[in-house]
1. Comparing distance in nm of label points 7 Å out along Cα→Cβ at positions 72 and 200 across P, Q, which structure shows the greatest value?
2. Which one of P, Q has helix-only ellipticity at 222 nm (-39500 (n - 2.57) for each DSSP H run of 4 or more, over all residues; to 500), as calculated from the coordinates, equal to -10500?
3. Among the shown structures P, Q, from which was the value -0.31, -0.58, -0.78, -1.25 of log10 I(q)/I(0) by the Debye sum over Cα atoms at q = 0.07, 0.10, 0.12, 0.17 Å⁻¹ calculated?
4. Tell me which of P, Q gives 15 when you compute relative contact order in percent (Cα under 8 Å, 6 or more apart).
Structure P
Amino acid sequence: MPQRWAEEARAVMSIPPKKSLGQNFLVDPHAAAMMLDAAGLTKDDTVVEIGPGHGVLTGGLAERAGKVIAVELDGRLIAKLRRELAGRGNLEIVHADALKYPFDRLPGRVKVVANLPYYISTPIITKLVSARSNISLMVLMLQKEVAERISAPPGGKVFGYLSVMVQLHCEAETLFTVPASSFDPAPKVESAVLRLAVREAPAAKCRDYRLFERVVSAAFSQRRKTLANSLRSSGLFSPEGIARLKGSGIDPTRRAETLSVSEYAALTDFLADFLFEFPSVK
């Protein structure tokens, strides 16, 4: 079956994938349908699709949503998409780089659905989370390893900086895996669909979220070390603050991956009074 999907897709995909853009075109209609279902679209929704490629997802998005904005970087695909989807009055095809696209200027709160190139998945997710006031939901196809890292609970080896920063603002869930045969060309790794529902408020209250980010980054910078040693090496806080870490209620001998989002918020609030080399963070 997967081979038949790929063969049918190649028959209509006259424009070959560009290796420089990390293109692996989705050719499995069942995976596309599952992504559409996961987005829970209605005619009240505006959807942004990143990297429509040959439009396997795009038509379904236009059928279900009120408006679709498809952002495609590859100029070779623009004319093809506009020609083949010309009858979709609610579809806008934009020739742009998603890493530069102004998601923070979108009207209202949109949903984002995308089959992301592996090499830009992390910066794109970071950009989307930064624009969360304009986004309600994201349904993203990406490398399985990255999806599992983002949605992982504390305590495991894959829980890290990206897990904490995304989960602070989104409810993250890896929905299902997608085999390599669902793409053309087939990637060397499995993919997965990640669902990120943007929270109305951060998962934990914190006095300074910029400082929160620095604390999390410092804690994971040397994840084999204890929390106290990683924070000490960062030079962010005074020696007095590190020495008094126990006063935060968090054992300083723990490792970064064992702390929850709320514990990082508590740690940040405690350490805010011991800033050392970066007082401008306050």
Structure Q
Amino acid sequence: MRYTLRQLEVFLGIAHQQNVSKAAKVLNLSQSAASSALKELEQQFDVQLFDRIGKRLQLNEQGRLIRPKAESLLAQASDLEQTLLKHADAGHLKVGATLSIGNYLAVNIMAEMMAQQPNANISLEVANTSSISQKVLNFDLDIGLIEGELQHSDLDVIPWRDDELAVFCSPQHPLAEKKIITDKDLLAANWILREAGSGTRQAFERAMHGILPDLHVAHELQHTEAIKRAVEANLGLGCLSQITLEDAFNRGSLIRLPVPQRDFQRQFYFILHRQKFRTAGIEQWMALCLESKS
């Protein structure tokens, strides 16, 4: 099919409002997204649907011809949607999550959702922020749960819950007993960090603003558990989400270091493609995520 329901929604919204920005506001779209949707629809069929009179767009003969057919099609689509929503089944839900979220939060949420919806088919892909966002953009994933800050015109980025990074070392490290870790200490240390492109690395670099170029990164590892094992082996300092470290701190296998002069606060986010219809399964998943906030 060479057109989308979103394109038809934009076409009808502009036909009603006779203005792109007003139609975009009604549809909860950016003006550029609405303009692009109309432009793509017209280009795909080599047709012009409006006469442009200043800032006002008025339906031309071709536009008036297809308007009732578009209205009918969207009405049928809305009716089908309501029929499907009455069942409120999750169906097949493709979730993507970054490593910290995927390994320490998303699995429990998936288990809870499957307990409520035994027939649900939920897949979970775990990767870094860059990879998850690209898969959401390509519609390979229905929803993403990410750690990194992100801006993209085709994505809805919705705050989910607060998080905080923690700097840590092994019990044998020279800094383990120190009450306050200074910037001088941070600069003298070897660091074992997540790879570039991860939300954790992004948050770490923001927290280390001003001294970042002078830090010594000894190792970059893609997996949280590998970083924890390397730090336990006293190869250097690490910095990860506190949700990944609570058990190790409680056991005493890792020591949290106090770095009060640095801000390690951040947020986790939902990401969805702006043109992705939010099925009952997506809405249920987001609700369970919000309920899980501690």
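1. Structure Q comes out on top.
2. P
3. This value belongs to structure P.
4. The value was obtained from structure P.
Every number here is computed from the coordinates shown, using simple stated rules; none is lab data. Not measured: the values here are computed from a predicted model. Cβ atoms are built from the backbone, for glycine too; each structure is taken alone.
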